[in-house]
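Enquirer: So, here's a batch of structures to check.
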Structure P
Amino acid sequence: MSQRPQEQPLRVHLEELRRRLFIAALAVAIGTVIAFVFHREVIQFLIRPATKTGTPLIFTELTEMLGVSMKVSLMGGLILALPVVAYELVMFVSPGLTLRERRYVYLFLPGITIAFISGVAFGYFVLIPQGMGFLLTFNADIAQPMPRIGNYIGLMLTLLFWMGVVFEIPIFMFVLARLRVVSYKRFARWRRFAIVLAFLLGAVITPTFDPVNQSLVAVPIVLLYEIGIWLAWLARPRTKAPTSDAP
């Protein structure tokens, strides 16, 4: 059985944490610079759901477009730096894990990035077209919609970010089960609370109040939780069957 490493002084942990945070912050800064170079293309990509409906986007403040550009660049930098940030986090906690636990955590490092990108893609191609279609056509015969680009981009980035976070649920459930923090049986017992929480999150994340768009968020969360239970079952500790001695 793998033994856990001996504890180190608090000063060593603080120095290690400072070094890891510096590397993560540097990765975000470099990613932000790279994202700023392509921020015009990213903004055009983000506003495509609105332009498809023929709705013009405007800005009413002198610094609004500059703020939008910086916000898009910063979010792009965070996404580009996500693998580095996740790696530094895992490396910081890895000394407290056994060799076997480290292997499983390292194995799912790429899964964190893939799950986040999958959530962003789901939000962009499934959730946002439905939500924007509702918001831009609701009572549009009374007043013509001319949304501010700052409000639109802020809403888009918030939705995409939280959908990316939500899609991480199965990954973290697997890791927690593999580290024996929470068993798959306990996750299964929490299922009814997860369903309620999923619909609460659907109400918070979506910009609309209609149940259809809220269900577009809540139902995937419930499905992801069920996938997480299955992954936690796969990660359960297995006991070897006793071998009987030959007579």
Structure Q
Amino acid sequence: MKHIPKKRFGQNFLSDPDIIRSLVEAIRPQPDDLMVEIGPGLGALTQPLLKTLNHLHAVELDRDIVAWMQGHYPAEKITIHNVDALKFDFSTLGENIRVVGNLPYNISTPILFHLLENVGNIVDMHFMLQKEVVERMVAEPSTPEYGRLSVMLQYRLHMEYLFTVPPEAFDPAPKVESAFVRLAPYPAPPHPARNEKLFGKIVTAAFSKRRKTLRNTLKGILDDTGFVTSGIDPQLRAENLGVAQFVAIANHLG
């Protein structure tokens, strides 16, 4: 299929056969897996996955690609959901879902947060993302990359940076390096927050001005007694706190 990539969909199609082989080896598909691919595009991953899988679900927004897919793949092998991944309810597919995809970089973070809403139904996720985003996802506290994204994802997910992918592996080549990452939900959060919405609000507030101390960013939320009870130094910045410490603040307040 000759398809002109559409900027509004953030389309950069994988084209390097060695990279594609490495992705499939990392995913390790099994015939009976309940797998869903986000943004299958022209089938760089879809085709090799279908060699092993009995069936694949695909979430694709571009109607031109959907029309091509309907004529290219046997209906019994693939179910195509022509819908925005940000609006798709992944839990409707069932339990023990495996999610894969070369995510559009312009909406990758919202998709990750959307998937967190269905995390109880998901076994694992393998994504191609902008390298900078993956570095932020897996970052340790007190490093420049560590931020709200790190804390919110690390609360629910074990993440593994698998390998870097150069721009020339895509057509068209993006202006940035990419990386492949594995995300596996914990059966239960290692440090459970009693009120997860409150936990999220505290993390957002703490990182709202990342150069300010926690005494400043959490002013009106946590008083001096709260800092003492939570065992947190108010002179630290948000980037110095691990997930467990943010949970301690939320549980004190909650």
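What follows is calculated from the coordinates using simple rules that are stated; it is not laboratory data. Everything numeric here is computed off the predicted structure, so don't read it as measured data. Cβ atoms are built from the backbone, for glycine too; each structure is taken alone.
Enquirer: Compare FRET efficiency 1/(1 + (r/R0)^6) of positions 25 and 217 (r between Cβ atoms, R0 = 30 Å, to 0.05) across structures P, Q and report the one with the greatest value. Kindly include the intermediate steps, with their values, before the conclusion.
Expert: Details: P: 0.45; Q: 0.10.
Top value of FRET efficiency 1/(1 + (r/R0)^6) of positions 25 and 217 (r between Cβ atoms, R0 = 30 Å, to 0.05), among P, Q, belongs to structure P.
Enquirer: Matching task: 20.1, 65 is the computed value of Rg and Dmax of the Cα atoms in Å. Pick the structure from P, Q. Intermediate values should be presented prior to the final figure.
Expert: Working: P: 22.4, 90; Q: 20.1, 65.
Structure of origin is Q.
Enquirer: To test your reading of the models, identify which of P, Q gives -22500 for helix-only ellipticity at 222 nm (-39500 (n - 2.57) for each DSSP H run of 4 or more, over all residues; to 500) when calculated.
Expert: Label of the source structure: P.
Enquirer: One of P, Q was used to compute Rg and Dmax of the Cα atoms in Å, for residues 33-176 alone, and the answer was 18.7, 64. Which one was it?
Expert: Details: P: 18.7, 64; Q: 15.6, 51.
The read-out was computed on structure P.
Enquirer: Could you figure out which one of P, Q the value 21 for relative contact order in percent (Cα under 8 Å, 6 or more apart) was computed from?
Expert: Values: P: 21; Q: 16.
Among P, Q, the structure yielding 21 for relative contact order in percent (Cα under 8 Å, 6 or more apart) is P.
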